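Undergrad: Next up: some structures, all given as structure tokens.
Read-outs: derived from the displayed coordinates by stated rules, not from any lab. This is a predicted model, so every value here is computed, not measured. Cβ atoms are built from the backbone, for glycine too; each structure is taken alone.
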Structure 1
């Protein structure tokens, strides 16, 4: 496999602004400035829900703040450093969460980290399993990464279950890795390698986590 260039022409070629990744019940796509009102509503309604697991959401937030954030996301894709996608419910195209491939390393690593969250009123319905499966397929099949990883706090058992269902391997504990919610937080470190993905993908299809 050619490792000289990420995803042949970079992340922007793999994840153009108009591309939609389809799952059985979800859609993934990059946000545009027109999504700022829905994104603002999602953040404000879930501020307390995500507080234990993420850096604090600034308060107050304005539509202009969100448009600037979305602009920065586009810049990061163009630099092949990360890609942020909205998770939309397929039935009504409502924004229900976010998923990202971040901290991408090319060179000799070809790796990237996963970050994700779903709205409180949509949790426990399997949407995140589908979202992670669909993004990981694009990452391995088109962005030619070798390894995808995720860090999850020990108390965040739902997130751990998502990764374990999908076949990610828990490699160990990163002690006091992130400063979140006023404390240094430990994180379990999960990984999936490209050769493991080839086997896992068949299982994901059988379980119905990928669109036919």
Structure 2
């Protein structure tokens, strides 16, 4: 864990030390987009039922803000790291959590298309058991700290943003006991979440 944190800090120091300005074209100030994570909905089993829609504004060549509307479901703790326990049957919740929420997003472009971003999601939760019955409700603040690169195409009409992220469950209300006993075993942080956002500028 300490090695991962040290690597992350070193990466940010290198990025911050770069003196070149971002070269993001802001002739089209607004954008609308989504995430390729929606392809996970094609999985035959345990798909995330993930939907996302982004609305954004480029303040200047180095800064943008956006609003993300999202819904998804998951059946394992979000803190389980990659490895043997990731998606292990014994770690699966006795049902799933459905979330509906919105995120405030800020991105800063450091050098050409290289950017860092923070996504702060306010998520309203519904806990569903294995009999497909709603058993409780909750709320969480779910942060994503992202490092990525912005690529533009077709005269700046289309863009994609591959990225890697750390996610952080900064706050959540009490879970039902059957969910809590599985979730509390794991960290509130997850390292190495891949991302691939795409969108259209206008």
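Undergrad: Given a computed value of 3.1 for distance in nm of label points 7 Å out along Cα→Cβ at positions 83 and 171, which structure among 1, 2 does it belong to?
TA: Values: 1: 2.2; 2: 3.1.
Value 3.1 for distance in nm of label points 7 Å out along Cα→Cβ at positions 83 and 171 corresponds to 2 out of 1, 2.
Undergrad: Quick check: 32, 20, 14 is what I get for semi-axes √(5λ) of the Cα gyration tensor in Å, calculated from one of 1, 2. Which structure matches? Don't jump to the answer; show the numbers that get you there.
TA: Details: 1: 24, 21, 19; 2: 32, 20, 14.
Computing semi-axes √(5λ) of the Cα gyration tensor in Å on every structure in 1, 2 gives 32, 20, 14 only for 2.
Undergrad: Of the structures labelled 1, 2, which one yields 35, 14, 9 when semi-axes √(5λ) of the Cα gyration tensor in Å, for residues 99-162 alone is computed from its coordinates?
TA: Values: 1: 23, 13, 8; 2: 35, 14, 9.
Attributed to the structure labelled 2.
Undergrad: Now, a different point. Matching task: 3.0 is the computed value of distance in nm of label points 7 Å out along Cα→Cβ at positions 59 and 187. Pick the structure from 1, 2.
TA: Traced to structure 2.
Undergrad: Looking just at distance in nm of label points 7 Å out along Cα→Cβ at positions 123 and 179, which of the labels 1, 2 belongs to the structure with the highest value? Could the numbers behind the result be given before it?
TA: Values: 1: 2.6; 2: 1.0.
Largest one: structure 1.
Undergrad: Have a look at 1, 2 and say which one yields -3500 for helix-only ellipticity at 222 nm (-39500 (n - 2.57) for each DSSP H run of 4 or more, over all residues; to 500), as calculated.
TA: Details: 1: -10000; 2: -3500.
Label of the originating structure: 2.
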